[in-house]
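The following blocks contain the structures, represented as structure tokens.
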Structure P
Amino acid sequence: MDIIFFEELFFTLAFIAYTISAVLFFTYVALKSEKLGKFAVILTSVGFGIHTIAIILRVIESGRLPFTNQFEFATSFAWGIVLCYLILHYAYKFTGVGAFVMPIAFLIMGYASMLPKTIKPLMPALQSGWLYLHVGTAVVSYGAFAVAAGLAFMYLVGEKQKNSGDGKSVLPKSEVCDYLSYRVIAFGYLMLTLVIVTGAIWAKAAWARYWAWDPKETWSLITWLIYSVYIHLRFNRGWKGRPAALFAVIGFICVIFTFIGVNTILPSIHSYR
């Protein structure tokens, strides 16, 4: 069996499913059609299952988890976004969230589709069990921040609709979006803290130092500090509403730069090739 062929086939099918579901979610929000919303959720779930199969085939072919190059992390990142969204949806039944989250997954999958998919042997520094814990927590953390950014953007749209006096909306109440965004960010923040801690321990084992101000390390710290400020203001000052939503979106922009910008623009020992 040509595993690589089937992996690419299932990746493509998942990409198509995410693309169509993103369009359906937008249409659902615009037309307020419950049938479209339900079909979009079903298609997203099916796409996630197909995407999971593609990742499993990648693991079988490479003999390791898909965390060691830009394509593998991008597809895992998109997988983490959809996983976090589906958990949120089935927990709270907020179908409209997909209109703000699935386009992010679609864009990350589109980015992944343009990257080399070649499987190469691991360099010695990556041959460590810390790789899976460090990068695995990054996948979950980034996925959570993507969903939080979608919730924050949905809050901003909901407030605009409320102020403009538009009719009934299929979006959750603004207060609910604000609260859930905070909860998801808190979870992502915990995971990002683990990313930094496990990375420091791994760096000590691989390069005999905990921290070297590598661009990736620096931008991860900047991202962590941004969300630290958000958590502090929220917890101690009761910070809510539009400023908090904008802060959540800015934080995710920093996440995207840490993932794509650093890997493609800045020279770094963390840069995927």
Structure Q
Amino acid sequence: MNTAELIFQSITTLTSPAEIAWIEEKLPADAKGISLAFVMVPRIIAKHSIENELSIITGWNWKNATLDQLVRVYFLIHLAEKEDGKSRIETLFDTAEMNELVALYRALPVLKTPEIWVQRATDAVRSNMGPVFDAIAFGNPYPQIYFSDLAWNQLVLKCIFNDKPIHLIEGLDKRANQALANTLADFAHERWAAGRRVPSQVWRLIRNFQTESIEQDVARLSKSEDANDRKAAELIINNSPLEAWKALEQAEPIYTA
């Protein structure tokens, strides 16, 4: 069963017979007709939340998304297969309101030749519309697969700078890299200098990489009065392959009082 079939199977369990009939009626249309159906979806399809996980593709999390978004994605898959589908989708990107953009960005990993949409995906990272940014950043495998290190790092850093939950980014540990670790080490020092705490999740992206202040940073965490910082230090030392942190464990026992 292909992706479109899996999505349609999920849709049939969540929609009424009248909604299914409308979807099936629109599918045979040409590219223009499917584009219009994409826009019309919220007028026909309920906007209720999808409560359960949908097993469609790995890393594509639809829990707590909405049914109308899923139906829009289904139409986009069919639109992408049309002769002028790419140009129609480009037009949708250029004219979409926020909810339409959310569906467009959530659809990227399942569209035909997904790699052609990298520029559009990186546009979402720069977006000031929270739901649009979240649609590409969270529960979406597209950045992990197609982003360059530079684009990936921009996405992760924007999440951290805006106190967003980076653990919802697919491939977070797999795509960790030295450049990101260096930037995050500098970020940690700036936060400490301003008397602010560094989010614990930051350290999971640094633990496998050498930085100029690697020993001092973990020593500071291990002696912190904050239990979350001490736990972060413990996880770094126990899970990092770096000998510098292994040595630190012997020289500076973790503070547990």
Structure R
Amino acid sequence: MRLTLLAVLTALALPAVAASAPASHAAAAHAGAAVPAYVTAAINDPARQADTDKDDRRKLAAVMSFAKVKPGQKVLELVPGGGYFTRVFSAVVGAHGHVYAAWPDEYAKVAQDETKQLQDLVAQPHYANVSVLNGPAAQLKAPEPVDLVFTAQNYHDYPDAFMGKVDPVALDKQVFAALKPGGLFVVIDHVAEAGSGMRDTDTLHRIDPAIVKQQVLSAGFVFDGESEVLRNPSDAHKVKVFDPSIRGHTDQFVFRFRKPAH
């Protein structure tokens, strides 16, 4: 009888424990949740076969699920590189959606190989729903209101000299303006030492997650979640992200912000 009573009491206590768990743990648990079928289909698209060796390291399925991208949506991707995420976004949103890949003029000058890769991508009929947007880093604009703005490992670049020292808060306000009410802003970047602010953006290519959250919230967003799928506690945050000892395995934060619906 005592065992039965203990089991009942334990079961009753579990919801309270779950409710008191930090939001970050809840988001981390999401990494193991079911991946939407349209995300799985997009990841399995034969057209991105050359990218698949990166998928596990970059936790692609979990990141796409966390970003909540859906068929028919409009996506604005900042600094898309060679199109790793672009290809998946294209497959998820489908023919009724669109992906705007934004290449700041300043960044394009130092990444000509990647800009050429993206131009080659949009020239393919398979990616007819992708457009490249060019313009000054300080003047982000979307041709139409979008559902999602996404940036991976590039938020820290905007305040640097080669980008014209763009004020991140000004960028966040432009992202806010580009989004539909209720739209999402997902930021992935390399973690810097706690309390360092933007000290290491140009040297180590890292940024303090706290300053990112502060800047984005100041633009009118609300914090909508955090995923820990890219966290690496063995990264001491003291070396450049390109250092062979840590490259490809840096500690990274994944934040999701929402533009209020009203």
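Assorted remarks:
- A value of 0.65 for FRET efficiency 1/(1 + (r/R0)^6) of positions 148 and 236 (r between Cβ atoms, R0 = 30 Å, to 0.05), calculated from one of P, Q, R, originates in structure Q.
- If helix-only ellipticity at 222 nm (-39500 (n - 2.57) for each DSSP H run of 4 or more, over all residues; to 500) is computed and equals -26500, the structure in P, Q, R: P
Laboratory data are not the source of any read-out in this text; all were calculated from the coordinates shown. Keep in mind that what you see is a predicted model, and the values were worked out from it rather than measured. Cβ atoms are built from the backbone, for glycine too; each structure is taken alone.
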